[in-house]
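Listed next: structures, encoded as structure tokens.
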Structure 1
Amino acid sequence: MALEHALLVALREQPASGLELTRRFERSIGHFWSATHQQIYRVLGRMERDGWVSVETVAQQGRPDKKVYDVTPIGREALADWLAAPTPESPLRSELAVKMRGASYGGAAGRAAVLESVRAHVADHELRLDHYRHLMKRDYPDGVAGLSGHALDQYLVLRGGILLEEGQIAWLTEYLDAHHDAHRDAHLDARPAAKD
């Protein structure tokens, strides 16, 4: 997927300025496809040149005019073509998983650093999970009941985010717990035997 497709989806949901798109990426789309403010503006310019989006200049009171982007018929066709194309499986690439697997080769300091990194990742996933659950409670208090079309798609993507975060937290917590237990057992084994 290219950033263009994520922007087309966002603009089909609602026309927006580059700044508004950046904010949407920070709040929602960015959880599964990240882009910087500069990348968004650069790609919007290319999409305009390619005829995928149109731009309307909107005057603002006391501020510079803003450009509002919308999807053109050519852009809608490009999005439909992309949606219809098969989606290749994205291979998992996790630097953390490689470090977890190789932690035994780093000595005590290396193991401690990996465990600290895992703890930090758990905290990040817990924050994201709390945010997703807040969105679910706020936007979908009745769950999937009565949803269809775009609203159902958004709900299911959010639900997928919750499940992914829960899975990551469970996996990383299991790693931490197992090493805590192994460390405790090794410490107990190292104690001198009691005298009779």
Structure 2
Amino acid sequence: MTTTAAVVLAAGGGRRYGMPKALVEYEGSLLVERAVRTAREVCDPVLVVLGAQAVDVWRQADLDGATVLANKDWETGMASSLRTGLEGLRAWPGRIDAALLLLVDMPGMTADALRRVAGHAAPGALAMATYDGVRGHPVLIGREHWDGVIATATGDEGARRYLAAHEVAEIDCTGLADPTDLDVPPDAGTVAP
């Protein structure tokens, strides 16, 4: 039986948003809470990587059932959070065969989309969701690829360079989730009457 862990990347400062997205409230809960809840429906364990205002997130968010990892280098970009999450899985007491990567700023992600991508989990797997033919999240990285991803992840690229150099299974998740990420507040650019 293949064991798949979820890694929720939630460390960013949210420069364009104006605050860390982990602390953004969306439809009654924090984005980080939504991501953890969705991940827990599909994966065990669930790791959440925090960075910007990590103590505030830890105090305010209900992260029950998740293991919290702190990324002290969060300001260097998403790659440092990805490395923190994969390193955390390498140190996990039980064998984890694959990591399912989720971004905190995608409130429309669903357990159905996670389940579909996680269904391809294996130690040698590389897979990612597509929506109407466009690659997106979640991304599945098998254990055999962790060292390569850790070695090549830089800045805000995350695993992009590694994935571009390898064969990646594209898993159609069209209609299963909304792949939109929240880069700016919903009311940004609107002028109050």
Structure 3
Amino acid sequence: MPMNILIAGATGKTGLFLTQTLLDQGHNVTALVRESSDTSTLPEGTDLRQGDLTDLQPGVCDGADVVIFAAGSGGSTGPEMTDKVDRNGAMRLVDLAKDAGVERFVMLSSIGADQSDPSGDLAHYLKAKHDADEHLMASGLTYAILRPVALTDDGRSDDVTLGDEVDPSAKASRADVAAVLAEAATTGKHDGRALNMQSA
């Protein structure tokens, strides 16, 4: 049965794979996009809904069965934008999804986001992802959280590894990440779990 799925980050590299995957499965996909977003690469059949993760308005999740957060501020932005998008934007989207009665929320997170006090070059980013993940887990929504290792633009692999067996130094293709996000969104197979992930 087709589901109504709202994606934040649909125009990103992983988001494009995800959007195409869900459309191919027969679902109704709506991309949450900023007014300035380049939507020309979105697959035919994608619906658009305007919304800015730095200033989300009530109602953006209305009508959605599932909401997927696959957005990111990007590696070239500073800590302030990381907080606005990856932390506060994600948390606000969770709250609005709950208000709208969404059935499931799927969060694209990152390896290491389980740490409350991360260190290293990505510490600020990982703390933002940690806070967003914790907010989702405490929200009362049915959720799934995916924490892939370093992303590549490789195609689909034959299989992926999920959970404690994942090697933090391994790689994960965006196509594989999109496939697992789609599975989490539509099947309920990963409900209530926060899973590390790598490509085989």
Hey, mean count of other Cβ atoms within 10 Å over residues 79-86 derived from one of 1, 2, 3 reads 10.6; which structure?
1
Comparing relative contact order in percent (Cα under 8 Å, 6 or more apart) across 1, 2, 3, which is largest?
2
Comparing 1, 2, 3, where is distance in nm of label points 7 Å out along Cα→Cβ at positions 31 and 127 highest?
3
Mean count of other Cβ atoms within 10 Å over residues 143-150: greatest across 1, 2, 3 for structure 3
Taking distance in nm of label points 7 Å out along Cα→Cβ at positions 39 and 159 for each of 1, 2, 3, the highest value is that of structure 3
Going by mean count of other Cβ atoms within 10 Å over residues 7-14, which of structures 1, 2, 3 comes out largest?
2
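Since every read-out is calculated from the coordinates, none of them should be taken as a lab result. Treat the numbers as computed from the prediction; the structure is a model and nothing was measured. Cβ atoms are built from the backbone, for glycine too; each structure is taken alone.
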